[in-house]
Structure I
Amino acid sequence: MADGSILAADFGNVLTRVILIDLVDGVYRLVARGETRSTGDFPVGDARYALVRVAEQITNITGRKLLDDKGRIITPEQPDRSGVDTFLATASTGRSLRTALVGLVPEVSIASGLRAAAGTYVDIVETLTLDDMRSEEDQLNSLVISRPDLIFITGGTEGGAQEPVLKLARLARLAIRLLGSKPVVLYAGNSVIAPQIRALFDGITKVFISPNVRPALEKEELEAAQLQLGLAFDEQQASKGGFGALGSMSKLGVLPTAQSYNLITDYLGKSLEGNVLAVDVGSAVSTLSASVNGRINTTIRTDVGLGHSAQSLLALAGETALKRWLPFVSSSNQIVHYALNKSLRPGTIPETLKGLYIEHALLREGIAELLRASRPSWTKGLNSTAPTLMPAFNLIIGAGSALTRTGNAGYSAMLLMDSLQPTGLTTLVADPYGLIAALGALAHLNPEAVVQVLEGGSLERLGTVVNISGQPAPNRPALKVKITTEDGEVIKQDVMGGHLWVYPLSVGMTVRLDVRVVGRGLTIGGKSRVRMDVDGGSAGLIFDARGRPLPLAVDVRGRAAQLPMWIAEMTGDPQVTIEESWLTSPEEEPGAVDMAEEVLPKGRRGRRKTTPAQPGGRRGLFGRGKAAEPDADGMPVIDLNTDDEAEEEDFQSALDELRRK
């Protein structure tokens, strides 16, 4: 059990975020936060630098010393209030664990194994079951050729099958003997034979033992196996720059960030007794976790991202899908160049309005890809009369800088609404500080602290959205809205079809809502009228009368009218008029370097804040320095001297290589 102060760090591909949680009047609260550019990759190659920089930020905010003279987190908390009682680390960097899944029956033990692995960065590269019709020699060859980092063995209910599981385990042992690199083994099957499994692999490779993921045919227990999978992930991360030292400081090693989304979404779904969805769009990896009818499912995609994975996302979604979100005629080169530049310099942000539209087209289609991969496992039997519509979600959480750092809460809410197209009444929440990653790790040690932090309002409540299903007549009344405030004031409003309307209801305010649809075939989550008390948010109380599915215009002039209008309606900003030249022919931009310099998001259109100057040059730790060499304490020493012309040549060479691919 973790008591007292907690420092939690989440290491992403672009940003490293750290939060400090402590007891305030006997209740756990978010006390301070900080973030900086990640330093685990080239040119620094050591994730500890980012941790040191953010820990210093928090020290400056709170006055609490967090680091000792060697740059390590001080634990436990000292009498002078320096240090913390618990340090936790999560990460979404690095490649996925190549995993061979071994079990008895596809519909039972294998299915549970897949669900357990869903919250970790794994690629299932091979599956072996009793139903496998291949010869034992072919099965052995397939295991060896797949070169797994992890062999995950399940099978046998408690008191059930033993010898069939042991037979498959012996095959896995033989494969490990034949492999050059030794994959670790996780066993989560019949506990009776756990000692025999450990003995089988003793002296050959490291073995993790977990309670049975399927103790009975009708019972599934995944949490313990997911923690062991996280420890296996930590084992792989330890070989990367600085992560071994970070894991030694953390009580649980370095756990996968996606596992936190799986745990927290599951908890929220059960506590709210409703459907909950969380989506995190990162630079290289994106995660969607959904709790539907009490069942949790998490999808992780390493080919969906807005930075490192922008090029693969473009290839996955296709230019046609992206163009349906653009209010201008775009050339193929313009979109491809943008994605290539994002892949090469993932920390940059859009500098022009066209770049912003392309960025958010990638975002919307990235979430659409996550939904396409995830929905088959959690929408079965739902929305049978309208299979293309989303099931109703009580709560939707958006994470990742592209969703949470737009500079306007209404704009963030609109991106979530466009991407997910929710139905009925939904509460929208943003996680701009990476809180869920920390809380998921903390849940293994102190569930009480997780509950108290979540209830403390540390996530940003964007507001409640009322969504129309069906296709309302454009520019004709689709919703009749009546709002009664706490002091008795009554506001009435007709919301026209094809439009959005936002009532400015602040956080902490509550109103009585009475809303009904106007028009044949229209519903609000299957109902024609809704009466209830609703709370406010930073974006307000939102009424989406555009319809479901979202009726995007198929022609560029239609989109040039729609998209700026929707943005203006959601943000309250003046509507931007699309220039006529944008609608006739694409502007060829050979370089298409349509992004600002790094580093931290400041606003939707603003340039990001640059890093402070460091000794030896303005680029600091993020310049193109020489290769890092460790000093006496094992921390790399960076030569910050660089040559701008050489840097540009390297950039151009990399760009040319990506084009050839």
Structure II
Amino acid sequence: MESKLTIKERVIVLIGNALLAYAAYVIVGRQFQITGALQSAWLIAALSMWFLNLLSSPWFVPPRDALATGAAAAVLYWTIDVSQTQSFIGALEVLRWVAFGYVLLLIAVALVALFSLSNDSRSATGAAAARLSAAMGKGELIFTPAVLVSVIGGYQPDFGGISWLVALWVFFVIGRPIEKLFPIWKHFQLETKSMPLEAVGAVIRVDDPNIVRVSLSSTETWQANRLHLAAMADGSQHYVVALFSQVNGAEILGTGLCIAQPQVPFQIKPQTVISTHDEQLTKDFLSKHSGMNGATLVGFVVENSSIGLVRFEVASTSPLAQGGVVFLLMQGRIVFYQILDAETSEESFDRNPRGTHIVMASQIGAYDAALGFEKFSWLPSMNAPVFWAATPQLPAPTFTNREFALANVPETGVAVAAKIDDLINYHTAILGVTGTGKTELALDIVREAVSRDVKVFCVDFTGQYARRLADCSPSFPGPSGGETQEIEQKMRAVDYGAFKAEKERKALDEALDGLRESTEKQVADYLMSHGNLAIFELAEITNTRATLRITEMYLSAIMRWAKENRGKRQVLIVLEEAHTIIPETGGAGFDFDTQGVVNRIGQIALQGRKYGVGLLVLSQRTALVSKTILSQCNTFLTHTLIDQTSLSFLDSVYSSQHARMIPNLGRYEFLAYGKGVRSSRPIILRREFDQAKLDAS
């Protein structure tokens, strides 16, 4: 089998060949200096051939390399002078000019290939010319005539020296001794480092294309990610990385993945498996097949996988967990998947079934530092190896000045960016039960928005925001205590007044008109001020309908200002405990007026994007929040939820597989998806615990 040397090994071969050729040049020619005379031409030709064969085009000569080498060889043949030789002048001249014509023909063919393929990659003429130039452009064909002319013409009458140099050239060209030593040396190292070549098992089944089932004599060597060599029935040999083993009747059955073929075949019988473990060789194989250093083989793809959801079989002792990240190498790109769920399954063998673990992982895409995780448009092949790394080696993401780190992908340390403009323009919902970290996330988004000159208006009836955001120098627009009490009293009067309560309603309308005038002024002053954060609180009010009515007045005032000053300022309205501000009114016992108030707030969600006004909605249950507003949210950041109504709603936001795993999210973990997140697919993110934030709360 032909050796495939690494670039480092090819450089070593080049240096070794050059040193041996120079030694022959010194010994036969009795001179150290390389001149432009005829005696030096063979050494120059030899070095040119080795540079081409070992570094420039070790396996295939493309037209551009054939053109460059042909041009250099044409200059060499044009300048060789054989006029001072004592014998064979005519024959040497013929050989020189025939070789010169050959390289000119090579140049012409290479030019045809280059011009034809540059105009049409499917050109039949270009493809034929490329194949012909590759065949003609081999270094041995181009430079052997130059060596013969130089040696025979330059070393006369020392015919003994000529014989030695010609024999040495044939030895180098045909035998390639230093190149052949490398695989022999690596094979020797492998044999001396590994266990004796004793069979550890026999191949009993091959699952196309690359899964091997082995009947083991013991499990001592068949440990996960250890290297073995299997000789197949057809005579081929493959390196096999062990995955897992199990008892099958009276046998111990091992499962492994074929990942490479040895450069030099081992002397073992067909269908025999031997242990050839070498740590460095195993790491090299896994790095090549995974595209990442430090990767661990954890399983292989099984049936019923799709582009968005891959299913793979793993050992019961695998280091994986829900939310963890695995990856595959497909079409030269590393594609990442996030574990959503796992299930037990059963695999049938001849005598008894074996229980397996089948993991389901959702594609999050191929990673790019500038673009984040991008969707990969195809699915892996059957039995494709699946890898895991404790610390994947990924470049740090780059953010624009309108992006910030939202949270990290678990087990990777890679931060996913949030786009502040899209969070605002397309509305955002943060969902989750109490204690899962949604307020902490909202506070961080508020800080990022404020720092980017966004006007943030927080509606907070919990009292947390004023204390937690005190360092942002917030203002506190809102009605005075007397005004809120007056509105609350007049609304009670309407409730308990006479039939239709016309007098009480008129008094309430007059009070609201008076409050609306001061509201418009407060909102305008805030939006035109230098401060970017306002916190709206109604701590003294107890009437829910009054709370809604007053809140709606301030939000409507913001909307009117935005319409009149279109595009002048970007505004983010944060609704903490949104179910108290924008409740789902249908069938909930709310009166006609209250439903109208909620509908007016809903108009902000429907029309706000036109005027630069966005919503950030926080709630514990989707069932309690107006669906008119939730349906307008394009970005969802979902922490743990357990009620079925919320999970059913989120089926349409994510997928049924993602929705099923939401109840199992850990604290500070959330599922993110939408235009505001720099990921083309839903992704599980985790925020690290911050003691300082806990102390502040």
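Since every read-out is calculated from the coordinates, none of them should be taken as a lab result. Treat the numbers as computed from the prediction; the structure is a model and nothing was measured. Cβ atoms are built from the backbone, for glycine too; each structure is taken alone.
-9500 is what came out when helix-only ellipticity at 222 nm (-39500 (n - 2.57) for each DSSP H run of 4 or more, over all residues; to 500) was calculated for one structure; which of I, II is it? Can you show the working numbers first?
Details: I: -9500; II: -13000.
Corresponding structure: I.
On Rg/Rh (Cα atoms, Kirkwood Rh), which of the structures labelled I, II is highest? Greatest value across I, II: structure II. Looking at structures I, II, which one was mean count of other Cβ atoms within 10 Å over residues 84-91 calculated from, given that it came out as 26.2? Of the structures listed, the value fits I.
For which of the structures I, II does the calculation of distance in nm of label points 7 Å out along Cα→Cβ at positions 20 and 412 return 4.9?
On the way: I: 2.3; II: 4.9.
Answer by label: II.
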